[in-house]
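Read through the structures below before going on.
Just so it is clear, none of the values below were taken in a lab; they were calculated from the coordinates. In this text, all values refer to a predicted model and were calculated from it rather than measured experimentally. Cβ atoms are built from the backbone, for glycine too; each structure is taken alone.
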Structure I
Amino acid sequence: MPHFTLINETKSKIPSIPFEGIKDTCLGKSYKLNLVFTTSAKIKKLNTIYRDKECATDILSFPISDTEGEIYISEKESREEAKKFDREYDNFIGFLFIHGCTHLKGHDHGAIMEDIEIKLREKFGI
């Protein structure tokens with residue numbers, strides 16, 4: 001069974017980001033992760049069901065167990081958010097993916113999470 005699966009539910013091209021390398025560095029090689037690029041409608045539905053927020057968002061992370069999880073990224077929402085952060089889309093996807101992985105590692109927003117993310121962004125040039 002693969003430890004990293006990339007699923008594209010959109011018609012858009014997925015950025016060339018070292019997703020598996022980031023996953024392995026942050027979560028470990030044995031961690032099983034599905035990364036799903038999805039539509040605004042689907043991420044809105046997931047956000048409503050699991051977070052009780054009736055809006056689309058750019059990313060959602062779901063820990064399934066200590067060794068398995070899923071990350072959903074909305075291509076459309078990410079493009080809009082990238083502009084707000086003055087980042088190129090591909091770079092922003094890497095930024096989001098690192099953020100999602102650190103959440104799956106068990107970190108919440110704060111100084112520790114930010115330090116981990118900075119180190120990962122530096123390592124992967126994001």
Structure II
Amino acid sequence: MKYKLTICDEINPSHQWDEIYTEDDVTDPEARGKEMIADYNEGIPRHGGERRKFIRAEIIDLNAKSTDHDWKKMSPVTVIKGNKTYDVYQCSKCGITGKRYGLNTTVKRDPKFKAPKYEKCQ
């Protein structure tokens with residue numbers, strides 16, 4: 001199982017960070033995270049450092065859905081404007097729109113969605 005622990009300094013709780021672990025024999029990442037923090041805090045006299053506090057555990061889904069757009073054709077027929085032909089598409093996941101020109105297989109995002117943040121679904 002792959003999971004992420006969020007941890008903070010006990011003295012300064014605003015100093016938080018994440019640590020990612022992959023352990024095949026872990027079934028409860030929260031219990032494992034609390035155990036690891038307790039072990040760390042017990043070992044402070046040997047190795048020094050600040051005491052830590054467990055905040056949360058989160059399973060990382062290895063089968064998470066792709067962040068690629070899922071384009072669906074919105075125009076019932078191909079649009080013809082002058083010498084250009086295109087089909088209108090919309091992403092079913094995030095709603096941005098685009099056009100597919102001619103027989104090309106790539107959908108080009110509409111100008112209002114040209115910013116890099118629209119390259120993938122958020």
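Structure above, values below:
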{"quantity": "Source structure (of I, II) for mean count of other Cβ atoms within 10 Å over residues 37-44, computed value 18.4", "calculated": "I"}
{"quantity": "Answer label among I, II for the case where percent of Cα pairs over 19 Å apart, for residues 21-92 alone, calculated from the coordinates, equals 42", "calculated": "I"}
{"quantity": "Entry that produces 20 once relative contact order in percent (Cα under 8 Å, 6 or more apart) is calculated, selected from I, II", "calculated": "II"}
{"quantity": "Computed -15000 for helix-only ellipticity at 222 nm (-39500 (n - 2.57) for each DSSP H run of 4 or more, over all residues; to 500) - originating structure among I, II", "calculated": "I"}
{"quantity": "Identity of the structure behind 6.1 (criterion: distance in nm of label points 7 Å out along Cα→Cβ at positions 5 and 85, calculated), options I, II", "calculated": "II"}
{"quantity": "For log10 I(q)/I(0) by the Debye sum over Cα atoms at q = 0.10 Å⁻¹ computed as -0.28, the structure of I, II it came from", "calculated": "I"}
